[in-house]
Structure I
């Protein structure tokens, strides 16, 4: 009789542990799903805000704009910051209808002298927007914003780098501008 009582207690304990484990698993899955939902919503909101700000910056004759409009970005050590570029299709006719745009961001400062690192090391700080955007279709009169992000490490040098943003339409020079990125403490 005693052996059967012990077996019954073990079964009830096992069932309780399984039920608690399943409840924790379900709660964990719900928590992770909510975190991803909120982060996706934040990214979409940020993208909408950047698009709205870039559209405000475009004037009648502007083909390329930088946001923030000061063209000066500060990136703290160990942080991720950036800027956005907006390209507007101001072409006309068939060349504008089928236009494919591309951009390239090139460090033009003497980074080896000013920062003590190579241009390749500066370009390795890009984490989004890459260094080149190619074959971007933009309808006539429309604009396309692109977010460019840098991420620095704690041991990266403190300096200011001047970048040139070159935009091409169908392989031909279209617009160019400059932006200053200050890597700081």
Structure II
């Protein structure tokens, strides 16, 4: 096996090979083409476009802004803000910072895993929810807290967390999207 292939290095698992419309990136690349110092900005904008960072887009970004693919992949895996897989319509972030941890974040995560029938880091089969543990949401006075689609839910109990999910699901069902 060549040292230059991604086989055996886990890239296939971290970065699934999916078809993506690279044309969607063109406006961003037009502004930053040939500017290696813009890598993080370009990755942020690419994630805004796709919802995550597809492998083909990462190679395309490397080529267009003039950096090695290894640097692009390194930055994409180093910063927690970047997602390497598609996420559900509703991103649930459960805080596991110190205040939340001591106030029962593990119980909240466990209740959500049970309610959604997924593990942390996974997306429900219907594509509605992705569950993610995060280091801190900056809402320590509300501990334990979770954030869904930018809205914070605090002073949670396992039952309160389940009820939030059930309410979102009820609204989705009413819209006919489930």
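Computing log10 I(q)/I(0) by the Debye sum over Cα atoms at q = 0.08, 0.13, 0.16, 0.17 Å⁻¹ gives -0.42, -0.77, -1.02, -1.10 for which of I, II? The structure behind it is I.
Ranked on FRET efficiency 1/(1 + (r/R0)^6) of positions 31 and 151 (r between Cβ atoms, R0 = 35 Å, to 0.05), which label among I, II comes first with the largest value?
Largest value of FRET efficiency 1/(1 + (r/R0)^6) of positions 31 and 151 (r between Cβ atoms, R0 = 35 Å, to 0.05): I.
Between structures I, II, the calculation of relative contact order in percent (Cα under 8 Å, 6 or more apart) yields its largest number for I.
Computed from the coordinates by the stated procedures, all read-outs in this text should not be read as laboratory data. What you see is a predicted model, and the numbers here were worked out from it, not measured in a lab. Cβ atoms are built from the backbone, for glycine too; each structure is taken alone.
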